[in-house]
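K.L.:
Okay, got some structures for you below.
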Structure P
């Protein structure tokens, strides 16, 4: 039985997925929260190592971000922590800004990065840019993800081989060289543990998808380190995990200027990943996902989380899919996951400290290898070559010049493709009748394409001998800028010089209202050359 919503209307934005909550949802939400936690907690800890940060940073990222999203977000089942893409971009940003991986304390700079990401997202919400960010194409995201997958997968090889070589956040080629250099000195026990871990994850994913593979692997790895001779055989442990909750601290802005470019790239990917996940797991009948609400939630998640030592956070597909599959009906499931992470942080630090580095590296390797979507590239090649080249160039740039540059190139490439499509002249020309030619504009005129349309219409008029009247169907012209009006006036002058009368037909009311403020369009109406329909304008 539904519980009616209560409270002042001013708080209608708070916890939208918990309004009208039903008692029968409690069981599924608890099961879903525990299931998602079994995946996201070890996974987030592994992702922290991508950014060269202590594993507890990943654990903290399963607390505050999830809690804030549960209070503000509109997706019923999305689970918010960090992702492999976001963690990799964070590592690259910190390195580019001059925050070395071996710095005495990189955490304050990480907090500054997360805060800047949150502020950028909140400013974007203030400017209502939710829809604009979504114009960034799927090929761009695919290219960035392939670059992330390949770079991070190769970067994990030294850990999988048992070599204490710092994972590279500097690009694909350097990571390959580091892995090759590590081969002669590989630790046999570590290699066997790594291979076994990767195989176990793949087998569980293929034949037992409901089993939380990451949790099983972590438990087995800890048990092996505790009760076998792996440590004596040279298998390395992760750094000790402190017990307790993340302390409230203030960020350091010593490297803020260097963090801003990367923060923009991370903010774009945070919103794109979160939006994609939220829409993909939404059930029919659930409230639609509102871009600007999600933009605000993503900004608040990172702005608040920044003060509690978290990585930039976004909706993660794998844990969200587990959450949904386990029956999550609201963000109460996320609150259960938060409680699970708190218990782990308070009581299981010494146990987690027995985790082998190779196990975490195997978790990362399998997770990011799934991002190398060759089938997706092949599909783009078959469907749309322009989209394929956007993805391919973005990937190539990511593997050579770095992931931050790849995001910038991909975004620019997307807008180039969009502008090229907008600039295409789309018009249809009817058969001339009695010296009257009708031209239908099938695309809107705006500043960049107005002259191209003017030239195309003049060419159509020139091709008809004895033309007396040209009717321009402007039904698609929802707005008339100064540049467009100037182009139409010039078209009128050119046609008049050739003895052809220009008539405008079906101009939308909003565009006509703006155009009347100018002398040319007002004069056109006075002369009776603006008509409500094409049929009326074409009458001789």
Structure Q
């Protein structure tokens, strides 16, 4: 049996899903003692940066499952996991799903007060947390018992673990949450089948260059990490999972661990682009894999100028400078990116193009009445896919409000061209109606500003309707060698569409500390808009 046949067997087995990949993989008996999963922190007596084999991973999971079973955790029990280390999220997910329980993974960057309110709404049977998060929850009503500190679970007896729960395709296997940029994060529930649907599709395709040794710079509690984990288990990809996603930390990890591919969110690529990438040892990276929000062209170009990839020439296979960047668009609710496009040295289809839909996606751009729009018309993305989450936990009203004719309304404003390529222009909540059929798209405006000013490392455009007028502020974070005293207002206004440019109030140079971020690194534009409205009200 080969790794290729393992991929085929898992892809063709309808009983395999996100809740049982580990046990299904073990049953095939191949590569049990080869390095597979690496964490950046010590866990359960295992050193940081020392890979776990499949056999060692199974033992660690069974130990935690035994400890949880002894606490009375059983099938269908929602259990919150609130910890800073990626290892605790990954191992707890695997242990809880082995029991048929439902891990509710909570981002450690959510503050204690909001975390407590979020947990109370879940109706969880217990909370697994590390000492720092237990302290953050102190004094807040969480509505669920606090279980023993999460780091103690590894002392369980692996032999005492019950037999793995037998999952059905529709069983809930995880609750993750939205970015929380508009307020309280929404609890999104994924099924055994939905979290594995895209993996099943990928296993039937040739493994892309760069996927043999992947570094995950994704937030550990995110659905994207669970997909990356199960893809690694299914395709025998070595995977290292980072607990934190700062640009400097990711670069250090690349130099230390030497991956062939890196997977992350747009916010991390923006942070990486702030650094002098030519001065870092990134030569092993052949692939940058983006999910969530689509990435900005300037950040993509800086990344693909680094690394190296294998190319076929008349002289045979050679290593050539430059890497590839796979972009797309996804969300927690979508379960996986629904689009993809590959950028490399020489490619030119940018302008917030997210590519074409994956083969497992059925989508359309719709107007306010829910009817499909034609090429070039901007509307909201409505999409259907086996990867879609089941809905929002304990919130059927929001679940049904975001559905239309069997499709999920993503809140993304997009259009498609005549060739079937899709372009993302903004989130619906961040765009502003200007009248006369015109609309200001903040994300597209940021794209234009970044393209016009190479000395700008990142840009945030905030548009607010204040009475009858629309006011726009353009916030610039400069590259390290840029002149902070230079006036960039003229160039910024020239880069924007005429209707948007007319609304600009000020162009400000700011620091990263001035931009409020959500738990996953997304800009909280709703908070920036409220700051403006509060300041305007105070000045009246």
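Rule-based calculations on the coordinates, nothing more; no lab input. Predicted model, so just to flag it, every value in this text is computed and none were measured. Cβ atoms are built from the backbone, for glycine too; each structure is taken alone.
K.L.:
With Rg and Dmax of the Cα atoms in Å derived from the coordinates and found to be 23.2, 75, which of P, Q does the value describe?
P.N.:
Q
K.L.:
Follow-up question, since we're still on this one. One of P, Q was used to compute mean count of other Cβ atoms within 10 Å over residues 290-297, and the result was 25.2. Which label is that?
P.N.:
Q
K.L.:
A value of -0.94, -1.01, -1.19 was computed for log10 I(q)/I(0) by the Debye sum over Cα atoms at q = 0.14, 0.15, 0.18 Å⁻¹, for residues 322-529 alone; which of P, Q is the source structure?
P.N.:
Label of the source structure: P.
K.L.:
To test your reading of the models, identify which of P, Q gives 11 for relative contact order in percent (Cα under 8 Å, 6 or more apart) when calculated.
P.N.:
Q
K.L.:
Out of P, Q, choose the structure whose coordinates give helix-only ellipticity at 222 nm (-39500 (n - 2.57) for each DSSP H run of 4 or more, over all residues; to 500) equal to -19000 when calculated.
P.N.:
This figure was derived from P.
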